[in-house]
Structure P
Amino acid sequence: MLSDCLSAEGERRCRQLLAGTTTRLRSRPAAAAVLVPLCLVRGVPALLYTLRSSRLVGKHKGEVSFPGGKCDPEDQDVIHTALRETQEELGLEVPKEHVWGALQPVYDRGKATIVPVLANVGPLDLQSLRPNPEEVDEVFELSLAHLLQTRNQGYTHFCQGGRFRCTMPVFLHGPHRIWGLTAIITEFTLKLLAPAIYQPYLAVPRGA
């Protein structure tokens, strides 16, 4: 049952699984951190996403992402970075005790470390958020049920110099296509929350 993802038992299981990674990454320098907001929207478990502003400078403008950004020297750790950036981008203040832990890091093309931080933000009314228009064009949620349906999952095969480089997940049929590092983090999250349900290899086998 997807409701078990937000149960006390489900939270304990996830916190235990993330404990080692969280301890290791909190003391390790990182370039950036993002918050993966697990929430209830109209009673349905979901993940919260943002559409980055098309007015931003850089190659990631206009892309789907989780709230987050670069680590500042003043930040205590990656968890502090993720919570601070979420408050700045969405006006959403998440108490530190709602953080379940850090997922395994991902790396951008420049090999910079980005740490995803999973938190349960509880029941959420998207209309109550105050997205910063300089950073965010849109806020939307996708239910776990939607993300876990194989018809909404796909893979993109990347080549470089005419040779196969890697295979990355893509999540389809929502308001916006989820791809790149955000899709990888989404995959990590689904594997953690619903290991008995999420079977990513049914879509397109990796390396195919």
Structure Q
Amino acid sequence: MSSISIIGLGNVARALAARALAGGNAVEIIGRDPAKAKELAAALGGAAVGTAGTAPAGDIVVLAVPYAGAAAVVREYGDALRDKIIVDITNPVAPDLQGFVVPDDSSGAQEIAKAAPDDAHVVKAFNTVFSHVLAAGPAEDRPLDVFIAGDDAQAKARVSAFVESLGLRPWDTGELFMARALENVGLLELGLMNHSVKHTNFSLGITLLG
């Protein structure tokens, strides 16, 4: 199993932490508000509480924060993230949902990678799964798919193993530049939510034919 540090105290952080603990992983919760971090850890049961700004205990560090502050968080931790796998779950979507807040030739994950130490490995994952869908897990015997992208094969393999420990199905989409495609999937889901599905109780995945 994996050792996971989750930076953030929101719905995705809670859902990931709960599934990670259920899957036998060691989980550390880190938030800027120590009281809220302790409250979340206590509610989950079995999670440790870390201190914001100090070295995360986990080998895999999940950035469960909004994209607007993600790169700043990475810069704040600096060398404390050396040799860590940094999982970016963000969607850098513009407030009007008409595009992204990153350069046209980049992605949120690539911008976060620029802020990370050279020997850290950024992997894009979980950005296409709504928090309550993640919390509920697979439904009606259908797998819940998690798409990942990253430049380091070993880092992706370790994230894939973590995804499997959650009872979910990982799909490697390629190198980190593919994060842009995954962020477009995130935007697509918001479009579906607003224009046709009208709710967030759905997921996009792979159906293998034959």
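Derivation of every value follows stated rules applied to the coordinates shown; laboratory data play no part. Remember, predicted model here, so these are calculated numbers, not experimental data. Cβ atoms are built from the backbone, for glycine too; each structure is taken alone.
Each of the structures P, Q was assessed by distance in nm of label points 7 Å out along Cα→Cβ at positions 54 and 150; the largest value belongs to P. With respect to distance in nm of label points 7 Å out along Cα→Cβ at positions 6 and 134, the largest value across structures P, Q is given by P.
When relative contact order in percent (Cα under 8 Å, 6 or more apart) is calculated for each of structures P, Q, structure P comes out greatest. Calculated for structures P, Q, Cα Rg over 2.2 N^0.38 Å, for residues 94-181 alone is largest in P.
Of structures P, Q, which gives 16.4 when mean count of other Cβ atoms within 10 Å over residues 78-85 is computed from the coordinates? Present the calculation step by step, with values, prior to reporting the outcome.
Numbers: P: 23.9; Q: 16.4.
Of the structures listed, the value fits Q.
As an exercise: FRET efficiency 1/(1 + (r/R0)^6) of positions 166 and 190 (r between Cβ atoms, R0 = 25 Å, to 0.05), calculated from one structure in P, Q, equals 0.60. Which structure is it?
Label of the source structure: Q.
Suppose you compute distance in nm of label points 7 Å out along Cα→Cβ at positions 142 and 174 for every structure in P, Q: which one lands on 2.7? Structure Q accounts for this read-out.
Tell me which of P, Q gives -7500 when you compute helix-only ellipticity at 222 nm (-39500 (n - 2.57) for each DSSP H run of 4 or more, over all residues; to 500). Walk me through the numbers on the way to the answer.
Values: P: -7500; Q: -11500.
The read-out was computed on structure P.
Comparing mean count of other Cβ atoms within 10 Å over residues 46-53 across P, Q, which structure shows the greatest value? For this comparison of mean count of other Cβ atoms within 10 Å over residues 46-53, the top structure is P.
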